[in-house]
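K.L.:
Input: structures, listed below.
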Structure P
Amino acid sequence: MFLIVAVILGVIIGYLSGGRLSRLALLKLKFLWLVLVALLIQFLIFPLFTDRPILPYGTAPLHLLSYALVFLFLAMNFRILPLLAVGIGALLNLLVICVNGGYMPSSATALSRSGAADVARLLIEKGTYGNVKLMGKGTTLDALGDLLYLPKGLPLATVFSVGDLVMAFGLAWLVFWGMRRRA
């Protein structure tokens, strides 16, 4: 959801600066389907609308596979400058996920403050929940984990990482940049 806000922000800034949504088609992104498959995998392994993911098995390897697909997409489109920021953010996330056994460390405090107290409670009880692991003594590179948050009461309140923030910047930039491009 956090990245959707970035896309919307990019559209708004694009329009305010005279851009057109139709110009995004000029970007000619190669292998965009890889991103769609990665999102499908993440949709299946993340508990989005219930307390359990649709696919509760193989979370760590599937999480890493989804990132591999994104990096393949980024490599195929390396000439599109804003995707460099998306790639840096994804690399930061992948780094922390890899050193934590395929799971993103997440702060119970940040989760509670974002309105996800149930998730925080489950993390404290079980140690993992979907693709996240309770941030603490057993995790490393916590500064790159889900430590930041939008507080409860704000639209789309959630927790996010520095990598998510960098990816969001890159996506907003990509949409803005694409809307301003001319044939």
Structure Q
Amino acid sequence: MNYIEDLIKYLSDNLLMLGPFVGMLICLVESLVPILPLALFIALNIKTFGIVVGFTISYVGCILGSILTYFLSKKLTNEFIESKLEIVKKINFTNFTMLASLPFTPAFLFNIISGITKMKFKKYLTMIFISKFCIVVFWGFVGYSFTALLRDVKMLALLLVFLLAVYILCKNLEKKFKLN
């Protein structure tokens, strides 16, 4: 446990010299290279730049990277692959967004699938703004107070309530803007 905290402290001390652009860039690159540890990058940004600025840097970087992945996959798709993903088009907006909001789902896959299935950009962008907000809140919260999270079940309950609120928001947006 101390090793991770020491690593975050070392990286944050060095990241501060490079500025917020690098913090945003590492989150953007993670969208293209999903093997990179997004949780570490978000925790690093929050530890380095503070909760509000670190969150904003991470959120914007994740959104820009997601949009870039969406357009790349949309551009590089062929008809065969698109036809195999017809079932994805039948998943409603709320369920797709909730799946993308879960911290352990492969977010890059949602970006690629959204591009391949030619999801309308308005629907995709709404889904990304909501799901990336949830992901950055979760990993920022975990990264900022990881040890407290392990000791206090109330914090986990708070995260579940947050996800429920996001679900309700998605349902309302789905109806209001006809996102299915």
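K.L.:
From which structure (P, Q) was helix-only ellipticity at 222 nm (-39500 (n - 2.57) for each DSSP H run of 4 or more, over all residues; to 500) calculated, if the value obtained is -17500?
P.N.:
P
K.L.:
Assuming 24 is relative contact order in percent (Cα under 8 Å, 6 or more apart) as calculated from a single structure, say which of P, Q it is.
P.N.:
Of the structures listed, the value fits Q.
Coordinate-derived values only; no laboratory data. All values derive from a computational prediction rather than experimental measurement.
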